[in-house]
Each structure stands twice: as structure tokens, then as C-alpha cells.
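Quick note: the coordinates plus some simple rules give every number you see, no bench work behind them. None of the values given here were measured: they were computed from a predicted structure. Cβ atoms are built from the backbone, for glycine too; each structure is taken alone.
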Structure I
């Protein structure tokens, strides 16, 4: 993984070289350090080469921590972010596609650093380990445990029998969408460098921008429309795009999670437009423009902004806060709890109500016409419980800062769900620079937990996990 990460730093070094920046030396040093560390670890051969579920969790958690630590080197060595904790926070935010930043101003940063900042989004969007599986010359079948540990959603699908081919298909779709977004943004008059950076941040639902004002800096309805559609597309399960390629249009259009995702977006936009029309914006067109962008950005956990929704009425802010929790579809690059989990939780709730009226009734929970295994349903309930517990713990720790309630709560919401901007001091025009070292560490951990969906990071804390007899 570290050797691959070192190779991924090369494009950023070339960008610095093209713009004749001193940061080129920072990337050269970072590449050497990361590659040497990776080579040393590569030479340490394990007596047992088989990968089981426990190994998948360990590889995922420790791998992501490692790439984050080494990924922070360009920021530190170049002096762009001189603080170790701040550099770790920014890199964790990049790889987890959160988009939360400690930088008060980004436009003065070297182009190479800005490119690396956006490229960490692109690497983390589909998954660092999925990238590793896709490019390795030989990947064992049981590497599926790695993919399961890193994938977003309760049950990732294998598109084809071989796990490496599945990873390759996903990355081909990912690269194709990235390229299309770049072309569309160029057609809208966005500069090439900006187009590439924003395409990487959009397809990965990351949200790092090369402009201080984010997408609002361009003030273009066309660019906003392209990014809205691109964010929504990136928030859909990428497996469904494979269905389309296989001409299974019916399977795509009748997918229950997709319909739920579209429904939530439509309801949220209608509520916010009705709430801000006449109060914030004088026309329906303006209200629809800004409501559509912010709903699309926050439900897909991208975090780009075109308006300061801190100034919107309370109802609109609450709607945005709720969709931050929901997030996108499983198997997408979006964060959040995921639509499929919310949908299945609602179906389980409906089943329990039915049992109260008909105690002897045997009713299975079904999704897309198929019965859902009770083990998966149990796992979703446990995930939700642990998620709420982590959220509560995070809020308690951040409350030590003494910030206002919207800032405290939304900072945890925005990092745990990998969104970026929240409300209050961490709103669209704010950042996380004023948080203490403790809070930045806790919020960085929240980003990791949110991206890896709780378990891979948490299991490392249990001593029983490290015992040899643990399966």
C-alpha cells in the first residue's frame, strides 16, 4: 500500500515541477521515505499468507492509518501545514473524503500541494485498498475480506467471480466518471487545473476546493448544475452502473435504495425551497438553485458550498442536518449511515409494529424482492447502536471546547459522516482551525471511523482481537 501511495505522489510532484514550485523537493523526499518504508514492510514475510475476516479488518484499519501518516509528509516538509496534528487532520480529511479543513486560506498554496490534497480524495473515494487490489498482479480470492472491511454499506457485491476483476471494473467506472466531469467543467469555462481538482473532489464526494469560496467562486449556473448531477451520480451504488452496462435497465430503475435516495433528495429540496423563498431569496429560481446544490452536496457528503446556509432559517438547517446523517447509497463514494440501512431500519420497525398486532405472524424483511438475512439485519441494528454511541462520545469530548451547541454537534456530525462543513463555526465560511489538539485528534478518528464504517477501527482497541486463537 505504501509503495502504491508513493507512486500516487508522482503526479503531484510533476504538477509542482510544471509550475516550477519548491514543493517539488517536498514530494521527492516524501516519495523516497514512503517507498523505503513500504519496501521494508514488504520484505517482512508473514508465515501464513491466508487472509481471513480478522486480517481484513486489521489490514484495512492499519493500512488507512499508515497511508494517512505518510500522506501528511508533503504538507509537513513543504511547510504548507507546519503542525503535525494539523497535517494529519488535513490528510485524514482527504483520504476519508470528508473535506473538513484547518486551512483558513487555500489559494496561496502551491499547485502541487493543492493537487495532492484533491488527489487524496480521489484515492480514498473508491478505496485505497480497492486500488491496491485492482493494480496488484496477483490477488487471492480471500482478499474479499479486505474489500468487505473497506466497502461502504452492509454487504458489498462481487460483480464477477474474481475479486480483482471486480475492483478493476469499479475503477474503470470511477475513472470514466472523473474524465466526463473534467470535460464538462472545461466546457463551462473552468480552468483545466481547477476542473481536474474539482472533478476528483466531486466523484469521490470529497469536497476539497482550490478556491477559498468553494464552487461559489465561479458563480456559474452551468458549473453548479454539472457538479450537482455529478455529486448525485457519485452518491449512487456503483454496482448499478455495472447493471446499466449489462443493459439491465429494469434492475437499475427498480432498485429500492435508489428510489429512496431520490425521494429523500426531492423532499429535502421542496422543504428548503418553501422555507427560504421570500425569506432568503426573492425568486423561486434562486431558491431552487441554492437549495438543490446544498441538498445534493450534503446528502452525498461532498461538502462543496455555493451559499452560507448558516444564514438560512432553522427549518432549512435542520433538514440539512438530517440528510447529513442519511448520506448516500451503499457501494457509492458517499458517507453517512447510508440509505440502505435507513430503509431496512424502517422496514424492521414496520415489521415490529405488525408483530404487535399479529404476534404469530412470520414476516420477512425484503429488499428488491429478496428476503434479507436476519444476520444482516442484526448487524445493521448493532451498527446503528454503535454509531449513536460514538456520536454521543464525540459530542461530549468536543463540548470541552466550550463552543456553541450547533458548532459542537455539527462538527461531530460533519466528520463522522465524512461531510466537511457543518453549522456555526464549522459552517460553509468557517473551518476547524480553532479546535484544540485533542478535538482535532478525536475528529480525525471520527473521520476514519465514518469512512471505514465503525468496525475496522474499533476492533483494534479490543485485546481479544490480537490473540492468535481469535477468528
Structure II
């Protein structure tokens, strides 16, 4: 069995159900299955070689979903290309993976100008499907470790790292998503986050159970609220920033989300004080997962029931099926309960390596264990608590300071909307703790006030030496606060006052 088989079986079982509800109209399972089979035949006609790469650079749409399913159906490798990325970064990915086919929105044509491969605009996919109408579903004959997708990670400088996600990782993800969230045929998933990123891991779990993907009619928090209120959304995955934006909309209330039963956040941590606010607003529907591109989405899971105990709010959940998660010391020893070390994982969810980067692969996959680069601990109940990225830990005066602990404390201040904590070089202390803060609209707080607030809760060692105020914290295209950007801005600001 392969990941696409979840969809084929659902189409056979629920042919009359709506698979995609898009602004341009609804698409039933039987119609989507016919379209996917036709597009898969079209892709194969363009390039018959199995495991050749297909890049997709497009916004969220029914055509994007159909094209992605067709790539999976014909045994090719999906290469997501973020339409909000830069032209040099897109070109680096294209040059690294050498896709023979590139599916793109018209709005992305400039990003891909001059790139090799057959370019297929999403607006013209109907012609390709029509040319291969009635095609049979392809038969895949590849091993479980064959590559299903190459997703890139590692930032925008230097050589990009293409994570090879195998069939077995996708199978483990699909199974765990269904088990964790209890998806069924009544699900209506609001497609809010980009398909090129975390949303892709929810496409097949929803379709496998006969659910429906609801494509937004616009962009931003207002479009998400409208989809929940008027189109019956039941579940959504989004970054914490979007959750906060929904709660801040004018006139918003829980009544705007009448059928919501699962609000899953990821991509960035949510401080305990924010968790309290979100649960107060939405009720007991909040959930989260922990994973990486190298172990997609769901190494651990926090279900809504786990959030009933506030003692769990700093955790990211317990290990899911088909994986092991442990804490490792620098010398390779597995550490006991309660001790802080590097989070490592093994099992079916793991990547097979980085595309054409054997040395990087050998550094990250050691004796079957994926070294995540995250620091954390596992408590006696099996809950994983993340401290921070290894490289983000601040060592000041010989003491280890975990930014997440300081961020959680700062986040309790009523004027703080969001914050990022980091270290800067210091001649005396080695590093000093610094914080970048975005205040709530209409709220005020001074640097001295926030420093005193943290000091009272954490003591002097973990208290920031400086607070850097931002009207809006710099973010990635998927809403993550860019610590490298706030660190650079802080360095520049301090240099001008030196």
C-alpha cells in the first residue's frame, strides 16, 4: 500500500461526497479521482521515468491539491516550491532537484523564469486532464524507502538541504493523524496554512476518512473566520500567530466557529499564557504536534484532553505510533527521565537523508537516530518538553538559559503580544539574554517594567539585559518569528548606541 491508496479507497467508498469545496465550486470524490488519474497519466506521458521530480509552485487551490495527488499517484517525487520565497532560493531548489515538470500559478511565472523543465500553469491543467480523460489509475511498484517528497529546510543561505521523505514516513504520518484527531467523513478542513508546508500533511488523512478540504475565498484571518462561520469548518492547522489574529478580529466571538472541534497549531511554540487565552476563547479544542521536516509533523502529539491539565501546557505531547523519541547526551548516552539533552528519534517517520548531501545525512542520522538539534526532556509520564534549539541556548556567565522559559515568562505580561528571546555576544558574560517584543495594539510597557516582570518570576540570570521593541516582529512566509532577523536588528541597534 502507498499513501495515494488512502485516497483511491476513499473515492471508491464515498464517490458522491464532496472532496474539495473551493470558491469556484465543489468537487466530488469520483470527479477528483478521475482528474487525478488523468493528470497522473499526463505527467507520465511528459516524463515516463518513475521517481523523477515534479515541482509545484502555487497558492492554495483545488488545482494545487489535484496536481499534488497526481504526483503521488504516478510514482514521482513532489518538490514543493514556496510561492512566497525568493527567486534565488527557488532557483537553488530547482537546480538541486532538477525537476522535469514544474506546475505553477501564473503569479509565480517570474519566480521560475528560465528554470528548466516543462512548465504547466495550473490554469491549463484542465487541458492536460482532458487529453488523458478516462486514464486508469497508475500502479506503483517501489520500495517503502523510495522517496515520496523532497522538502527543503535550512534557511535561505548556502546550499539548501532537501529532506527525502519516504513512502513509509508518509504512511506513518497519515495513520497517526487519523488516530490522534479522530478524523471522519464529516470533517471539513479549513485550508489556511500553505499546502507547500504543514497543510500538506493533512491532505491525505482528511481524504482517507471521506472528509472535505475547504479552500479559502481570500487571504488572512478574516477569510479564515468566514470559512469557519459560513462554510462549516470543523478543523484547521495553523501557526500560533494566525490563532492570535483570529482572536483579535473586530467583533469576533466563539459563535463565529460553530462547528470547530480541533484547532491544531504548529510551526512555533505557544507560551502557556497564550494557551490559557486560546482555550478561554475557543474552548477545549486546542491540540498540537511536534515534528520536523526530517520527521514530518507528528513525532509527538498533544490532544485536547492533554491540555486539560495546566501542568502539561509547556509540553509538546507524547510519542506517536511507529516512532521512538528519547533524550541523548553529547557522548551518545540515552538520558533518564527528567534530564535535559538533545531530542533524538527513530522509526518509520524518519527521512532517508538529505538529497545528494551524504555528509550532512551522516551528521544527522547516527546509528538509526535522527538528531533533531532540539534540547528537551521527557517527564515520568512520557511528555516531551522542549527547551530550545541547541544553537539557540544562551550561555551567560556559565549558566544555561533556555529562551523558551524566558519567552513564557514575558508572555504572561498583559501588554505583550509576542516575543522572541536570544543571546548576543558580551565581553564580560560571554553572552547576554536579550528579548524582542511586539506589544498588543493600544497597550504600553517600558523596558524597565518588562525586565522587572521577568526578574520577579525567573531571577537575575534569565532576565533580559535589553528589551527591543518591534511594531511587528519579522516573520517567515509561514508566520514563524525569525530569530535571526531580530538578533541582527538588535546587534545593529546596539552598534549605533555604542
Structure III
């Protein structure tokens, strides 16, 4: 037992799970109590993002529930009306107390909280009618990634903590002894909870030790949003580097950094992306996209890290009618496309890899087609845009969510990963001007007309992707590109670049 400011903290038999009693200040009018952010941080609850409550009648048992990473949640829970027994089980595979179960009575009178760390399955049993239970959680709810452990698991021994005159006494019970203790013959549960698997039967990868993440190309559009997404999911051990901090073409430097840091996951976002310039500077492009990727892969294999790599629609010639699948034969027509495909081949040497093929990327941190159109709309009322290339715009915020989720699984392989729906560049431009609220006429022109006699890389005419493999492996398709564009425009308007353009007035 220990104290922190106005909290009394009691350790339990499950490591990191603690009973929290806050000091109450009262008189004949009632009492006052509070818990500060510093106190929550001290407990390990650092990223509060949602409050929920649940009403239950006597005998209702909800749980044992959890959410898979990266949406696993830590919780602060209490009862504000009625009476409940909160039940939690440590399911972190590297925990010294793996499988241990804790239960504690929570009532409005005792004001007790239970802090439930990430990697625990959680349940509560209402032992009075109209019991109102409160949750404070540190990660968003995701229906697709919810799971549970059977409350009937015969291996589960419940350690019930009861407060007797300010001291917690512990007694060990089976779930059936616990029900009997509170006068409940059979709990009322959901159909899902009645049919959950035991702890031995479920397949989870929860760990007590924090994962380590390395992100290359952090100053690019995608690297920036991957770091944001990792932090939003509560990850803190992130090494995010740009070319000035780690030159991926320098094998010795790459090995030194990766072997010292020993990441669990590498998001390899650094790349040569200047498509037309690659035609003139082939060796420079190869050095980054092929040799640089080889260096990252070699180091990843040495430390046993998963690797996530972003490829491109440019690996295809764009001549296929219909949709490209992951199994279609690559036939790149440009230096950029060829080097990215050669990068794919390097990535496949690491068996623990994810390759995502993306197209028409836009994010807030860097240059992209949307920003170009918005800036041009400040000067021109008419623009010519290509209309014989079709693909899917891809918002790095949505892509980052998918990639972080992938990295928490072992569903390795190659995936098509763009926002859903398709358009031409000209149609994309028209939608940009509509969402941004400017009046610009878009002239639809062919690629040949647009480039005329200029030397340029050959671009695929058809970049429509099939997403069946993504869904078959339990990943959700990304939102429609129009929805992504609306959210991006809102983000752009909030950033300094967007505010400057708005002040200038533009062509509105």
C-alpha cells in the first residue's frame, strides 16, 4: 500500500492493477473529492479519451472483455449507484502475473476506483439493482477488435479484496463461490459472453513491456501521421527519424541505430518520390529506394523486427481492365515504379513484413496535389488537369490507422491499401475546389496534352485496386476518398498554411 497526494493505492496480486481510494473532504453538508491528472499519470493512466457508464440489475455479469491492440484500453472504473464487484484478469503473456484475477467491491459509499491496465480482461457483476458503473478509458472503442475470456474458465481463481476498517483482506474464490456469496444462482449474461473461450484457447498478443517503433521519413506526409497515430493509441517508445538523423543509404549508420534501439516494428516511409526527376537521376533514385531499403531490411532481420513498407500503383503498367489484385504481375514503366518494386523484393526477405500498395497520397505535413490546387486557385480561375488516369486518393491519416493496426498482427503479406472509390485527376481537382469553396473551371486534358513535349515518367492509366484481401484478413476498408478529402480540407483550414491562404482571400 502507498500514498500519492490524495490517493491511497493498494497493490493487488495482478501486477500493475491497483485499488485506488481517494481522500474525501467533508462536513455536515456532504463531501468533496478529486483526482488530478498528475495522480492519473502516476498510476499509468496517461491518455484519457472517453467516459462511459452502464446501468445493470442484480445478477447481471458483463465480461470478461478486452480490445485487441492497437485499441487496447486502460481503465479507471467505479460504481456511483448501487453495488458491483469488479473482476479483472491479467492476459499479458510476458507478465509475471499472467492469468491472475482480481475482484473488488465498488460502491458509492466507499468511493473506490480500480485501475485496470492495458492487457487485462475486464468484467463487473452487479450485486444490487440499478447499479450505475462508470468507466474512464484511454483509447477509443473499436467494435471490430473486441474480444473476451470466458467467466466460466475453470483455471480462473478470483482474489476478492474486501476493505475491513481501512485494510484490504483477500480471499480466493471460484466464480461460482463468488456468485453464491452475493446470493446469485446464475448470472445474466449476453450470448457472446456465455460462449467465450478460456484463456488457454484465445490467441492474444498483449504484452506488459512497451513495444518499440522506428519510423523512417518522419518529415514526410505518411511518417508524420504514423507518429501521430501511434501516440494517439498510447504508444510512447517511438524513434522517428528523417534523413538528417539517419541516412538510409549508409549501411553502417542504419545498422548502428537499429541494433542499438532494437525496434519491434519498423515503419519504412523514407523514399525517393520525385517521379519525373527519377527518370533523369536513376542511380540516385535506386540508391534510396533499393539500396536504402535493403539496408533497413538487413538490420530489421538482425533485431527480429517486423517491417511495414509502402509501395505504389506505379509497379503496374496500368493497362489492365478492371481492378488490380495483389497477385497481378508487376510491370513498372518508370524508374520510380521499378525501384519501388525492387524495394518490395528486398522487403520480402524479412518474413515478418507488410507491403501496402498505395496511390495519390495526401497528408498535412508536406506537398501534395490538394495543396497545389488550393495554391493555384489563389491565382487562376481556370486550370487544365489530366483526365485519362484513374485511381484512388489516399489520406495519410486513414492509412496510418490501418498500418498501425496491421503492425499489431501477424497477418503478413502484400495488401492494396487506399481510400475507397475512384476518380480521375480532373475529377479530384473539381471536388477539391468544391470542398474548399472556390470557383475554378477545370479543363479535362489527356496526359499527352498536359505534358506536350516535356520529358516525364510514364504513369499508369488505371490504378483501381481490389480490396478483397484486406477484408478477408479482418481489416476494414478505408473510408471513401470524398469523405477523406472533406476531413483533410478541415485539417488544412486549421493549419497555418490554410489560414494564410484564407486571409489572402483567394478566388472565393
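A compact table of results
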quantity	calculated
For distance in nm of label points 7 Å out along Cα→Cβ at positions 26 and 338 computed as 7.9, the structure of I, II, III it came from	III
Parent structure of the calculated result 0.55, given that FRET efficiency 1/(1 + (r/R0)^6) of positions 66 and 402 (r between Cβ atoms, R0 = 35 Å, to 0.05) is the read-out and I, II, III the choices	I
